[in-house]
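Structures for review follow.
Every number here is computed from the coordinates shown, using simple stated rules; none is lab data. Remember, it's a predicted structure, so these values are computed and weren't measured experimentally. Cβ atoms are built from the backbone, for glycine too; each structure is taken alone.
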Structure 1
Amino acid sequence: MRRRGFFTLAAGALIAAGCGANDDADSVVRRLFVLEPAADGHGWDKIAGRLATVVVQSGLARTAMVVERGGALGSTPRDAFGAFRGPFAREGRLLVTAMPMVAAAEIANTTAVVNAATPVARLVGDWAVLVVPSDSRLRTFEDFAAQLRRNPAGLAIGGRSEGGSDHVLYGMIGKCLGVDTRLLEYAGYPVPEDAVEALHVGRVAALLGSARALRSEIIAGRLRPLAVSSGGRIDGIDAPTLMEVDVRLEYSDWCGLLGPKEMSPGDRDAAIALCDRLDAAPRWRSLCAAHGWSRVYLSGDDFRQWLSTETARARGVLHELGLLKSSDTSCGGSCVRRP
């Protein structure tokens, strides 16, 4: 376990935070530990430090420390908290989680994330975009879909790590288009720059990735966007949503927080309350806007229920992609609206 940073406020700022940002002194966590997976591929490696800073600056915790947790990504929720047993108000511990952690747990056949820890809150999301080089013969998503239907194995698609959010999204798109998902060709690149290079040199025909991260390449005209995975169009990216091209799918690479598995009801309520106040904090909202993170807040039982459903959805796709031996889910019909 490696402690990466320690965030605190000067005495004068502490008093200001206690009297202004949060009038209820009893609701301020004395020390908050934000646990961050040290494994590559979880995709949100910088959010823990920023979250810890905002929590303190907003008067939600007196101090906050980022602690990196080693080990395999899929087993992190099960192992991260050790034997720690609160109370949360004195020393709270929250683990950063995201879609790649959910997929990693399923692929590793370990305890599902939703059962290995206590779901506290879903905080932010990162929409995906499907792009091709500016000189590609695939001018529209309809061109892409037609070629994929004709020859699924002949259209190599790149993205982030195999089994991660981009790979799962590609499987969902193929499934929605009626393609045999087992035939899809996908190349995973843990470093986004490597994925973009692979696209430009022709190792892959198209790329699925973070709309936020690829936006500059799109604006510069080096990449052509074909579709975005958001519910509505994204400013600065001239591309339809998947729903607009008759693929009934909305998908985000989300990020959230988990608590220890055996949290008491009081500790769970305190953790949820902290996240509620964080989501409403002006500093947090400004930070999300600055980094292009979409606020997709969901907490408590709503988050637990959503995470259970999302895990089942991801597991079904991972099985069809050949990354799992079995699945408890099945496709209930076409996702495409046809005339």
Structure 2
Amino acid sequence: MGRAFAYCCGVLLGLGLAVASAQDAYPSKPVHVIVPFAVGSANDLIPRLLAPRLAQRLGQPVVVENQTGGGGLVATEAVIRAAPDGHTLLVGTSSGMVMNLALYRKLPFDIEKRLTGAGLISRTTLALLANPNTPGATLPEFIAYAKANPGKITYGSGGNGSISHIIPEYFRRLVGIDLQHVPYRGNGPALVDVIGGQINLLFDSPLNGAQLQAKGSVKVYGVGGEARHPALPGVPTFIESGVKDFDPYTWNSFMAPAGTPVPVLEKLNRELNAVLAEPDVVASLDRMGSARLGGGNLEATNAFIAAERARWVPLVRSLNVTLD
């Protein structure tokens, strides 16, 4: 009995030391954060905001890299194939972690099984920006024009399958209008063409909408959320304007290859949440039009992503938009 008890205690002690060792040893080299979109997007700017602060807390450089292509599949595959040691992370987005499951009939890998959440980062409400010459001074007036002139209104997106592609497809079905899709390699180029008048519409951040509306470069028809956005207090929500249950948003997170040791993920999650709670980070996210989504542990992170999939995958499939 005494020997068995002593053996069990030794095993438990050994496991405890192994967990502590894994946490203490991580990271042992630079951490690479792979962004699936172009430089300058919110999904690029936010990791770059966090990187130096994370590096200070982790004691190793945190390097942000952009690997575009395939609606995020190129970056996703790169992380899936990386060593599961916490030194290669993916900026998971609503597009890549949720929408792609519905948009591709057959993906080259199982996203749900090959990646795990390491921490939630931020949520960004979306606003509908329009070239000032687009018909209709308000959202109801615009919808009335679009119904009377099917196919004459164009909208841009950050690429086929991006959130700025799916949201307007959902929107047009809700309000019963016909829009023409013009895909770009990122929201940035699409926004340039909205301002220039080459296309009419783009779903983008309220912050961009507020800044450009103040200059007269765009007008903003509506904003997501149950309450008006502080950056656009004069712009009604879509719900206010009669588009019931329409609350467009996007989010991002850190994802790691499946099999990454739990102690490593817990350390990363803890340090990420600490960074997200720093007042200057909160203020910076607010200026970007994003809200901190962190604060959750690993279980909460994966539960959030699972809930997003349960909500959006059936809806996106119902839109009959596919990429293969």
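Taking mean count of other Cβ atoms within 10 Å over residues 201-208 as the criterion, the largest value within structures 1, 2 is that of 2.
Structures 1, 2 were shown, and mean count of other Cβ atoms within 10 Å over residues 49-56 at 18.5 was computed from 2. Name the one structure among 1, 2 that helix-only ellipticity at 222 nm (-39500 (n - 2.57) for each DSSP H run of 4 or more, over all residues; to 500) of -14000 was derived from. Source structure: 2.
Which of the displayed structures (1, 2) returns the greatest value of relative contact order in percent (Cα under 8 Å, 6 or more apart) on calculation? Please list the in-between numbers first.
Working: 1: 22; 2: 26.
Largest one: structure 2.
So FRET efficiency 1/(1 + (r/R0)^6) of positions 33 and 225 (r between Cβ atoms, R0 = 35 Å, to 0.05), computed for just one structure, reads 0.35; which one of 1, 2 is that? The correct label is 1. The maximum of mean count of other Cβ atoms within 10 Å over residues 105-112 over structures 1, 2, that is, the highest value, falls on 1.
Once FRET efficiency 1/(1 + (r/R0)^6) of positions 121 and 185 (r between Cβ atoms, R0 = 30 Å, to 0.05) is calculated for every structure in 1, 2, which label goes with the largest value? Provide the component values of the computation, followed by the final result.
Values: 1: 0.25; 2: 0.85.
Once FRET efficiency 1/(1 + (r/R0)^6) of positions 121 and 185 (r between Cβ atoms, R0 = 30 Å, to 0.05) is tallied for 1, 2, the winner is 2.
Comparing Cα Rg over 2.2 N^0.38 Å across structures 1, 2, the highest figure comes from 2.
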